[in-house]
Structure 1
Amino acid sequence: MDLPLVLLPGTLCDARIFEPLLKRLGAQNTHVFLTAEAPSLEQAAEEVLATAPARFALVGFSLGGMVAMEAVLRAPTRVCGLALLSTTPLAVPPERLASRREAVSLAASMPMARFVREHLWPDYGGQPNDTQLLPLLQDMATALGHTAFARQTQQALGRSDFCKRLSAVKCPALIVSGEADPLCPPAAQQYLARALPHSTSVLLPAAGHFAVYEQADEIASAVAAWFQPISSAQHKAWLASGMHQGDEPMKRESE
């Protein structure tokens, strides 16, 4: 039994953002969930838990990392491992709330591809001359559309500081970020590392916010080192339970 791997993309991203990672990782039982319809992080987390397998490892990128943190706090015995890629546990600073809301109105006034190129791309850091990443981001944003951006912004703005709550997370955690990420800088990763009691941190030099795409080899190596021991442990537990001999499948716990 392979442990399922659930992946949550970031704002204006779909499953394509994880393709370089999954290609290198070689995991078979993977699920990418989009939560752009949810009005809040809490509802997004509930949607993930309602459709996810009974036990799984969870990978969240950017906004998806915030949803992942909320999910593991709501269902700690179902999430066997938590990987947070280029995300932050901190609430949005009050001085940035107005500009974030204004960005939604600005996006609604133009095609999403143009909004990404002119207003989001300069803030992503890393490799601004990447010839593959920008077209991909534009394509994903166009596919998701203005309404999804408004809802995802609402999710992000409504979050609170996770740090005090994360001490309750007992599963193995991985924190990966880019050293040149202006949205989730190294200081935010240090907060995460201190808050999560069983965490390993990886800081990628010269990588920006989209390190998951920019440095897919390094990301895959870190995720594999985190995921393989978790998956192996769950497989041994499954064998010991006798389920492989025809017992009833594991029922999802209610949290």
Structure 2
Amino acid sequence: MWLRVSCQLEMEFAVASPMVLLLRPRSDARQWVARDHYAVWPGLPIAEYVDMYGNRCQRLLAPAGTFHLEACSDVQVPSGVEQGPGAPFVEVQDLPAETLMYLAPSRYCESDRLGGLAGEITGDRLPGYDQAEAISAWIHRTLVYRAESDPAPVSAVEALNRGDGVCRDFAHLGVALCRSLSIPARMIVGYLHGLEPMDLHAWFEAFVGGKWYVFDPTRATLGGARVCLGYGRDAADVPVFTQFGPPVIPSRMEVSVEEISGPQH
């Protein structure tokens, strides 16, 4: 199916501020970007680079005053998410080298502190996909979802102790619990068709059976087409914008995801 995804940001800067953004999806085996529109007001130079995860990042110097950004893409994606019950655990010695970075604890995913809990949650589940599925379902049942986000990310252990969180926090906990079982796991940020209230979304993927599978502990089911903006070890790797200088919160942020018949030419 075809989705038109867009994000508009408006910010007020007291002084010129460098920014790094992650708002352009890239084409890969799961999604094809047919049209991409990226504009800022006032007009200024934008440089793009690819980070260590393959994400397309934009850097610019936002001027003092009102700054507006609009990113819009037409993307072809599967209408649903591939699932793999029974997909087996991959022994660490057999993992592809590029997945190994997703095994270690990271800033917001303290997997070295959650092994006991992961074992209790997964019980007698088959090692691999079924364990990751049990973890996602347990988080969905156990934590209370909040729509309002904290300005700063919350770690997996902090979210667990609080008993609530936003999608980003649920993803952190899912990632950490999977890694504690030696299952590579990474955080994804992007768009989800049909999300209410509409916003940018976060979920996680686990590497089992030789491929990455999607898990979304904020949702009761995996329904809904998804567009990935970027992935990394945790939220520190995939902020949709990073602003350097006096802290600024967007005065306006609008996110839209709509199904279309095809790309606009």
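Quick notes on this structure:
- Origin of the value -0.50, -1.44, where log10 I(q)/I(0) by the Debye sum over Cα atoms at q = 0.12, 0.23 Å⁻¹, for residues 71-198 alone was derived from one of 1, 2: 2
- Origin of the derived value -5000 (helix-only ellipticity at 222 nm (-39500 (n - 2.57) for each DSSP H run of 4 or more, over all residues; to 500); candidates 1, 2): 2
- Which entry (1, 2) yields the derived value -0.81 for log10 I(q)/I(0) by the Debye sum over Cα atoms at q = 0.22 Å⁻¹, for residues 47-102 alone: 1
- A value of 13.8 for mean projected area of the Cα convex hull in nm², calculated from one of 1, 2, originates in structure 2.
- Relative contact order in percent (Cα under 8 Å, 6 or more apart) derived as 29 - corresponding label from 1, 2: 2
- Among candidates 1, 2, the computation of distance in nm of label points 7 Å out along Cα→Cβ at positions 15 and 207 that gave 4.2 used structure 2.
- Highest-scoring label, criterion being distance in nm of label points 7 Å out along Cα→Cβ at positions 39 and 143, among 1, 2: 2
- Origin of the value 2.9, where distance in nm of label points 7 Å out along Cα→Cβ at positions 55 and 223 was derived from one of 1, 2: 2
Each value in this text was obtained by applying a stated rule to the coordinates, not by laboratory testing. All values reported here derive from a predicted model rather than from experimental measurement. Cβ atoms are built from the backbone, for glycine too; each structure is taken alone.
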